[in-house]
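Trainee: In what follows, structures are represented as C-alpha cells.
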Structure 1
Amino acid sequence: MNLDFSQIVPYIPFILEGIWATLKFVSVSIVVGLALGTLLALCKITKKRFLKWGADAYTSIFRGTPLILQLMIIYFAVPQLTGYDISEFLSAVLAFGLNSAAYVSEIIRAGIMAVDKGQTEAAEALGVPYKPMMINIILPQALKNILPALMNEFITLTKESALVSTIGYLDLMRRAQIVGADLYRNFEPLLFAGVIYWVMIFILTNIGSLVERRMRYSD
C-alpha cells in the first residue's frame, strides 16, 4: 500500500483550521433553521389558510430539491439576478439554514401536535393568550419529545456541511482537497478529514444524549 501519512504532517494545522470554519457556518445555520423552522411550524398549525399554504409550499420546495442545487442557486444564480456577489460564508448559511428550516418545521409541528390537547384547552380556559401559551406551555413540552429528532437533524447538517467545498468555502473538506492536490496524494488528507468529521459527530451525539437524559430526569 502506497501510504505515507508523514507527508501531511506539515499541513495538519491548515486542515485543523477547517474545523472552526465548518462549525462557524453550521452553528449559524442551525440558529437560522431553528428560528425559521419554529415560525413555519406555527404557521402550519394556524387556522389562517394563507399562512398554512405558504409554510407547506416552502417545505415542499426545500425538501423536494437537492441541497447542493439550493447552494448553487444562491451562490451562482442569485448574483446573476441581483448584480451583487454573495460570499461563500453567507451562501452556505442561507442554503443550509433555509433547507434545515423545512425539516425542523416538520419536526416541531409533529412535536406540538403530540402535546395533549388538554393543555391547550386548559390554557384557553384560563384566558392565557396564544403567544404566551405557545412559548411557556406548549413548546417546552414539545421540545422534550422532539429533541432526539432535532439533534439528528443538526448532526445530518454537520455531515452535509462538506458540500460547501463545491463553492470554494475553506471548510474542513475543502482544505483536505487542497492538501491532496498540493501533495498529489488524496487518500491521507481525506482520511484525516474523515476522522475529524467522525470525532465531531461523536461529540455532538454524546452532547445530545446528555441533554436528552437531563431533560427526561427534570420531569
Structure 2
Amino acid sequence: MKIKWFGHSCFMITSEKGTKILMDPYVNMLGYKLPELEADIVTTSHDHRDHNNIDAVKGNFAHINGLGVFSECGIDIKGVDTFHDKFSGTKKGRNTIYNFKVDDINVCHCGDLGHILDTKQVEEIGNVDVLLIPVGGGYTIDSIGAVEVVKQLKPTVIIPMHYRTKALGPMGLAFAKVDKFIDDSGLKSQNYAELELNNENIENYMGIAVLEYK
C-alpha cells in the first residue's frame, strides 16, 4: 500500500490492487489545499468542515461515517465510537476511529480523538500496525496524550497528524509542532514524501514516520 498525507487529518491509502481510500477531506480554509482527488472509499471521523468535505472528492465512492463493521471494495473497515474531547463529547461531540485492513496491514485513523482510550475501545479497535494519530493538542489530544494512545495500541509505524505546519500560517499557533510529540515519545523519526508499505518491509519503518505536505 501507499500512504500519502494531504495535510491536517487527510490521508489517501492506495492498496496494491489500486483501491483508493480517502480519510477526512477538508474544506480549503486551513492553509492546506486539497488537489483534485478521486476515491473508491471516503471516511469521515466526525461532522466538522475540516474533516467531512466529501464534496471535494470525485468518483462513485462509498462514504462511511458510522460505527460498526463494513466491507467495501475488498477492504474491511471497523468504526469505533470515541469522543472529540475529554468530557464524553459534551464539549465537541463524538469522533469515530476507523481501523482498515488493507493488504493484510491494519491502518488505524484516529480522527479528532480528544482523550485516552478506555479498555473497551482498545479491544474494539483491535490490532494496529500503522497508527494515524493527532498530536498537536488544542482541539485533540496533545503530544503526551498521543504517546499514551501509542502505548495502548502498540503500532509498528506511527504517522502524526493535526499539528502545526508552515502551511497553516497564523492558525497553526493553536497547535504544537510535531517535534514536541517526537521528543515526548522518545522514538526515532524519519521524514518521507509518502510511505509504501507491505508485510515484508514494514519493520524497516518502525517508529515515527513524518509525512511531508506538498
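Read-outs: derived from the displayed coordinates by stated rules, not from any lab. Model, not experiment: these values are computed from the prediction. Cβ atoms are built from the backbone, for glycine too; each structure is taken alone.
Trainee: Which of the displayed structures (1, 2) returns the greatest value of distance in nm of label points 7 Å out along Cα→Cβ at positions 110 and 174 on calculation?
Mentor: 1
Trainee: Comparing structures 1, 2 by Rg/Rh (Cα atoms, Kirkwood Rh), for residues 94-197 alone, which one has the largest value?
Mentor: Largest calculated value belongs to 1.
Trainee: If you work out FRET efficiency 1/(1 + (r/R0)^6) of positions 6 and 30 (r between Cβ atoms, R0 = 35 Å, to 0.05) for 1, 2, which one comes out largest?
Mentor: Across 1, 2, FRET efficiency 1/(1 + (r/R0)^6) of positions 6 and 30 (r between Cβ atoms, R0 = 35 Å, to 0.05) peaks for 2.
Trainee: Of the structures labelled 1, 2, one was used to calculate helix-only ellipticity at 222 nm (-39500 (n - 2.57) for each DSSP H run of 4 or more, over all residues; to 500), giving -25000. Name it.
Mentor: Of the options listed, only 1 reproduces it.
Trainee: While we're looking at this one, here's another question. Quick one: relative contact order in percent (Cα under 8 Å, 6 or more apart) came out at 28 when computed from one of 1, 2, so which one is it?
Mentor: Label of the originating structure: 1.
Trainee: Further question on the same structure: Where is distance in nm of label points 7 Å out along Cα→Cβ at positions 38 and 78 largest, in which of 1, 2?
Mentor: Biggest value here belongs to 2.
Trainee: Ranked by Cα Rg over 2.2 N^0.38 Å, which of 1, 2 sits at the highest value?
Mentor: 1
Trainee: Additional query: Kirkwood radius over Cα pairs in Å, for residues 54-101 alone computed as 11.1: which structure among 1, 2?
Mentor: For Kirkwood radius over Cα pairs in Å, for residues 54-101 alone, the value 11.1 is produced by structure 1.
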